[in-house]
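*Asks:* The next part holds the structures, each set out as structure tokens.
Read-outs throughout are calculated quantities, based only on the coordinates presented, and are distinct from any laboratory measurement. Since the model is a prediction, treat every value here as computed from it, not as a measurement.
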Structure I
Amino acid sequence: MMLLLFFAALWAGAQNALAGGGTFLTLPALMLSGLDARTANIVSTLGMFPGQVASGWAALPLAGGAGPLTLRALVVVSLLGGAVGGLLLLWTPSDFFEALVPWLVLFATAVFAWGSFFRRATAAAVLGPMPAGVTQFAIAVYGGYFGGGIGFLMLAALTLAGVAVRTAGATKNLLAAVMNASAVVIFLAFAWGELPWARVAVTAAGAVAGGLAGSWALYRVNERALRIVVVAIGLALTVGLFVRQGM
């Protein structure tokens, strides 16, 4: 089972580097390993975090703010939102979160599909600094709580705020690492004793290796085909989770 988890995290790390959607792989793999949905989500966040830090660090030179809203302000908003989301997850009963997971995966899949195939980038600023800040805070809360699809939510919000696509891509990588850093600190502070550290370590090892492989393959893989696979995985996982709950 640990070998299966490693390869799921390996694929997820590469997928995140190439297109995103790694949560669609690590979450079910961790649940299959015997964890409840809430604990699996926490372990997935912890395990995928090292790869996000590497991506965020690499993106730092290209990252920027959204008009008058500086990058530092976006970082602060993301830290606060990620912490709120992490606390909400810890306060959510396991059985309630288990019932919520299919809907979260369905939402994340829809966001990913929209961002991959239907979203049109725009250079016109539609969101002002205040709406952009509030939107980023809401995304960060969702990211700390679950996280699936946050990349495309941020891309949409940043481009609507007038940020160039290349800068928006780098900025969302940095902010994803920032918001998950808050959630990771919260999880370590309040859930240390209940965490299955062997699974965290295996997930982290697979994610780092996959992230490195994904970075190498970035210009060698058909990205559209990969995005189609991600959406297919999300839909299959959604159906499987609903069937599992008898819905």
Structure II
Amino acid sequence: MLIEVRRLRVVLGDKIILRDINLRFEGPGLYFILGPNGSGKSTLLRAIAQLIEYEGLVLIEGRDAREFDRIELVRKLGYVWQNPFYGFFEATVEREIAFILKNIGEPVEKMWELVSFFSAEDLLNRSPFTLSGGEAKRVCLLSVLVADQPMLLLDEPETELDLDGLNKLIHYLKKSFSSKLIIVATPNTLLAYKLRRHIKKIFLISEGRIVASGGSELLENQELLRNVGIIPVGWWYEPS
């Protein structure tokens, strides 16, 4: 399991979003890309997932990602949207979750264990477009994770989730990091801190550039995090 990004550059309109990004993610393992809003972390994941145009190279297990057809790529790489509603298009939640399995030729019955784990049984007959933000994020996660891909790109997977949803997400990541390559992009240092013992590497991104990298000790560097524009974990405990 290997994803390499070389000299990646993304320009949208007249704005440079990503500048000369060079990264290597080798699995199994859990990686975090931490950055403030607008730093380019979502764009980076979308480029890896082949959802936007870019300059440079994305290699998946040594092969140019542009060479994969869509089904072949989906079998290898799962992508969870920051805004879950972007990925919805089926009439019911059940059909939304089952869609990816049907498309890669896997039995739909594989979905039920994960549906139960994320406590989504009561949502199955509803339209995904009628869900609350937290419900939608659970379904968005389910509709990708159910395919059991070896590599996962999770764009702010914690947003909108309630306590139960967060606990289930954290439990899933703790259970899966030893057998999958998982990349989480988020501004949320608290999520990273909860998973600090399992993180292989953290990358800090600011204004389209990787500005620092290291292990979970980066979460203790409050000055660096503040300078990048990320809320450090200690900020939550400072007296107001």
Structure III
Amino acid sequence: MNLSFLGINGSIQSKESGNVSFIAAKSSHFILFETSGALCSDIRKAGFDPLNLDAVIISHCHIDHIYAFPSLIHNLWLLGRKRALPVFANPDAIEKAKMLFNLFALPQKRDMFAVSFNAIESEQFAAGEFHIKPFAVEHCFPTTGFSEASGAFTYFADCNVSWSIPAFCNKTKVLIHEAGGTADEEKALNEKGHSSARQAALRAKQINASKLCLVHLPFDVDPCAMLAEAAYQFSDVTIPELLEKIEIGLENG
């Protein structure tokens, strides 16, 4: 099992990276978290065939997490996809995804493959070869976090730190956590539903994670400063290199 990050930035893109989006893969098949960037191009750069995409998962309907959704569907249709594509998100994000799907008249495309929109809240669901446990996090808009059932990875999407972590997140191998800035900005970050790099590291320590990946980074803050303050609190922390595969070893394979 491995993770590949297609983008790691927050709302504003930088010359180094687009907005957050990442792949979780087993063999050649994979699922996609968040829909930002030039997805089919980025998926190929990560070494995958876009037609092998098994499912799309979206944490919330803020523009930087969902804007590329209709383009992804259009590209897959042009590439000749036939099999259905399930999309999972909380009810608010599902409605926005449906709106984008219809806005560009995608259902009217000849031989358009089926897209199933699945509104999820707290029940575990199957996405391709993965089983995912969703849970609510606190942000300025309804937002969902996700934990892979075997404990391989957990994704804390945009969120502050004033919510209770589900017990099943404990001892996750890789924690993917947003970091909207540094500790000197914490009050403002928290009020807007975000966390600092320091707080992300404390969360990693709290749930006994093995590794912390900082994402949703601000374009105008030194990433080295964010990495340093997180590393002071938690030993194995990284800002993922784009397209680099992060292998996750599990006892049961």
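*Asks:* So if we calculate relative contact order in percent (Cα under 8 Å, 6 or more apart) for every structure here (I, II, III), which label has the highest result?
*Replies:* Once relative contact order in percent (Cα under 8 Å, 6 or more apart) is tallied for I, II, III, the winner is I.
*Asks:* Hey, another quick one. Quick check on the output: -26000 is helix-only ellipticity at 222 nm (-39500 (n - 2.57) for each DSSP H run of 4 or more, over all residues; to 500), derived from one of I, II, III. Which one produced it?
*Replies:* I
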